[in-house]
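Asks: Some structures to go through are shown next.
Where a number appears in this text, it was derived from the coordinates with a stated rule and is not lab data. Note that the structure is a prediction, hence the values are computed from the model and not measured.
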Structure I
């Protein structure tokens, strides 16, 4: 069975209390994590280049053009 490839998801940071690795108004790539979502968290790739869990209410989902998505993923 062929697995369906998920489209990249992006969020923008709107809060960063007690999270020194997050910059306000910066776009982050979000990784799927259903278990984290059940507990009110999202998994994002932060300033360290690693993925970590953060409170979901620190971010808002955004839709980007395909060109911008490609540029962000390549960076």
Structure II
């Protein structure tokens, strides 16, 4: 019997890539500001952070709609 060569998993999706990687930037800022979901819409510091980062970071779509923010690429 001959030795098989190469990687038998070549082309298959990486199972480890779907692991949880930690909190999002939005979750981190909310924790830093000590906000509950009910406080999001009324927080001025959060609104300023979202205004600066809405095109690069995840922000809940409901919050963007509540503040009437448009996101680049959002059509």
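Asks: If helix-only ellipticity at 222 nm (-39500 (n - 2.57) for each DSSP H run of 4 or more, over all residues; to 500) is calculated from each of I, II, which structure is the one that comes out at -9000?
Replies: Of the options listed, only II reproduces it.
Asks: A value of 1.12 was derived for Cα Rg over 2.2 N^0.38 Å; which structure in I, II was it taken from? Each step should come with its number before you reach the end.
Replies: Working: I: 1.12; II: 1.79.
Label of the source structure: I.
Asks: Turning to a different aspect of this structure: Figure out for me which of the structures I, II the number 27 belongs to, where relative contact order in percent (Cα under 8 Å, 6 or more apart) was derived from the coordinates.
Replies: Working: I: 30; II: 27.
Answer by label: II.
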